[in-house]
Structure P
Amino acid sequence: MSRIDCSFFERDPATCARELIGATFQWDESSGRIVETEAYFSEDDPACHTFFRPSARRFVEEKAPGTAYVYLNYGVHWLFNVLVKGPDGAGFVLFRALEPLRGVDHMEQRRGQMPRTQLCAGPGCLTRALGIDGGAHGANFLGSERRLISLAPAKTVVTGSRIGISRGLELQWRFGERGHPCLSRKFGQ
């Protein structure tokens with residue numbers, strides 16, 4: 001596996017979101033294989049925060065590719081995104097689901113006893129299992145030995161509509177590993 005640096009995120013969000021499938025995401029003592037992501041473009045994407053939040057537009061302008069964009073969704077769940085900025089567009093990649101690999105005991109302490117396939121199956125579940133909160137917002141986590149992403153070849157990647165949004169539903173910018181049991185929702189449903 002090769003470790004990702006900021007240059008990986010100097011492309012468009014959809015390319016990055018697709019190529020992160022199969023990568024290993026480590027956060028402190030826990031890690032998981034990325035099995036599901038979503039792409040959000042800062043221009044002309046009505047579901048992206050930049051469409052309706054001036055603070056998100058400033059974040060894109062001021063921060064470097066690879067910076068963590070973490071926000072509280074509906075006042076309940078922290079969601080982890082990575083800023084992407086390249087010549088073909090800027091935006092975010094949302095981490096939707098992981099296959100737990102290491103530190104499962106820590107994940108279970110945070111989430112409770114449940115099937116391993118459900119520990120990180122959804123963006124709010126993923127952040128809770130890994131212990132990610134708003135303190136990570138704006139951090140360039142890629143330079144740390146305890147927080148990193150390593151690329152690995154993915155199996156078959158499938159695409160579909162993004163989940164939990166009311167605008168931009170026609171855009172096929174949700175990516176996942178075909179048939180993986182840790183997906184937040186099966187594709188084609």
Structure Q
Amino acid sequence: MVYYENLAEMYVGDDVSPDFYGWVFPKCDHVAVGTGTVTHKGDIKKFQLATRNRARDKILGAKSGRMCAEAIVEGSGNGKRMVDESDLRRYLEKWDKTYWPTYKVLDVLQKVFYRSNPAREAFVEMCADEYVQKMTFDSYLYKRVMPGNPLEDLKLAVNTIGSLVRANALTREMDKLSV
């Protein structure tokens with residue numbers, strides 16, 4: 001954590017993501033290692049492993065691994081019984097409860113903004129907003145979707161729709177030029 005106290009790393013290359021980047025971002029008490037891509041979900045583990053390998057000398061374990069180890073210790077009664085699938089399912093339920101909202105938001109963003117180059121431009125335009133930057137930073141820092149200000153959320157929704165409308169208009173104009 002000391003190394004990443006004031007640092008985030010981004011990695012580019014086909015080994016970490018064929019169309020985006022891999023990252024190591026600092027959180028409150030740990031770092032998040034991940035990859036962004038619109039490729040087949042089965043490939044994501046391969047890209048995440050490549051990102052971990054690039055950063056391996058600087059990272060010492062992961063929070064999800066610690067959560068799993070805690071579930072095993074708890075399920076075994078501190079080593080007094082053999083854990084079974086139900087014990088590990090409790091870990092998965094805890095993991096899903098903790099992280100599912102974050103991954104759902106990221107999935108929606110990917111489906112909306114990564115379908116075309118103009119839609120990606122709309123995403124870049126949206127990310128220029130100071131409120132979006134604060135919400136994104138806070139969500140990454142605390143590894144959960146942070147509650148927002150309802151008025152700011154409404155303003156963001158209107159601006160995002162405007163960006164997407166402009167992106168679709170741009171797509172139609174580009175299509176006309178390519179004919």
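A few notes on this one:
- Rg/Rh (Cα atoms, Kirkwood Rh) - structure with the largest value, from P, Q: Q
- Structure responsible for 17.6, with mean count of other Cβ atoms within 10 Å over residues 41-48 calculated and labels P, Q on offer: P
- For -4500 (helix-only ellipticity at 222 nm (-39500 (n - 2.57) for each DSSP H run of 4 or more, over all residues; to 500), calculated) the corresponding structure among P, Q: P
- Here the criterion is mean count of other Cβ atoms within 10 Å over residues 129-136, and among P, Q the highest value is seen for P.
- With relative contact order in percent (Cα under 8 Å, 6 or more apart) derived as 15, matching label from P, Q: Q
- Structure (P, Q) behind the derived value 21.1 of mean count of other Cβ atoms within 10 Å over residues 9-16: P
Coordinate-derived values only; no laboratory data. Just so you know, these numbers come straight off a predicted model, no measurement behind them. Cβ atoms are built from the backbone, for glycine too; each structure is taken alone.
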